[in-house]
Structure P
Amino acid sequence: MFLMLGVCILVGSIMIKFDDEELTAAQCFYFAVITVTTIGYGDISPVSTGGQVFGIFYCLFACATVAQVLGAIAGSYIEAKQEEARLKVLKKKITVEGERAKQVDLLRAATFEITTTSNICSKANDIA
């Protein structure tokens, strides 16, 4: 992923140099990074028609590459968090008493909801 991003920046740097030979290597690199990150200040831009056509496709390809890299970073972070949660659940001790307490809590919550709903319905009938 990161290799692809590096290649994308390198290609952009080289192509802008072919388009405008007066640019320094630092300026070419600057153009490529600013374009890849979609900041696009506009201070350096292609001057020839060929360079502008390249710029169109370069922007599309660069945006897709950055999205892919960011997606891979986010995906690995999410996978790590899921694995952490999975291990936490697997390490948790389950006891019969704990499960019964959960069932009692669920029954109490369900009873409360039924009672509350019943009270609301009876008040609505009284109003009507």
Structure Q
Amino acid sequence: MQSLFSKAKYSGLISAVVYFTLVLANIPVQATTAAKGSRFALSLIPQVALQQICYVYAGFESANVGIHKATINEGYDNYTFLEGLLLLLFSLPLWTFLGLYLDKVLPREYGKREKWNFVCSPTFWGCRRT
């Protein structure tokens, strides 16, 4: 969020608001009748994936089963613990890349702003010198 704002105070405040707003994105998939596809898609948001993982973990713990090698891929309300972990691992580089990209593309007070398609240029990948 720091790349969107020039002052750290605003960046921190808006980041907190965005974080807690994304926590609310879990509401549509909390129902036990929620479709697997919608849970999968919304789990690309790390807050939703973490809440779903905690829900599965709590369900297995309340049944005195727990999470271990045999149950890590068993479904609980149409979601598995392993799916959540894999989606968290997938979303980490996705959101990291998006943040680094926006940091280069969005205008700043100091530094050079890159074009929106700078990632596609051969100079970015080191194939050709500038």
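Quick notes on this structure:
- A value of 12.5 for mean count of other Cβ atoms within 10 Å over residues 12-19, calculated from one of P, Q, originates in structure Q.
- Ranking P, Q by FRET efficiency 1/(1 + (r/R0)^6) of positions 20 and 84 (r between Cβ atoms, R0 = 41 Å, to 0.05), the structure that comes out highest: Q
- Identity of the structure behind 0.90 (criterion: FRET efficiency 1/(1 + (r/R0)^6) of positions 44 and 100 (r between Cβ atoms, R0 = 25 Å, to 0.05), calculated), options P, Q: Q
- Computed 0.95 for FRET efficiency 1/(1 + (r/R0)^6) of positions 52 and 68 (r between Cβ atoms, R0 = 30 Å, to 0.05) - originating structure among P, Q: Q
- Parent structure of the calculated result -16500, given that helix-only ellipticity at 222 nm (-39500 (n - 2.57) for each DSSP H run of 4 or more, over all residues; to 500) is the read-out and P, Q the choices: Q
- Answer label among P, Q for the case where FRET efficiency 1/(1 + (r/R0)^6) of positions 92 and 116 (r between Cβ atoms, R0 = 25 Å, to 0.05), calculated from the coordinates, equals 0.20: P
- Top of P, Q by percent of Cα pairs over 18 Å apart, largest first: P
Every number here is computed from the coordinates shown, using simple stated rules; none is lab data. Just so we're clear, the structure is a prediction, and the values are computed from it rather than from any experiment. Cβ atoms are built from the backbone, for glycine too; each structure is taken alone.
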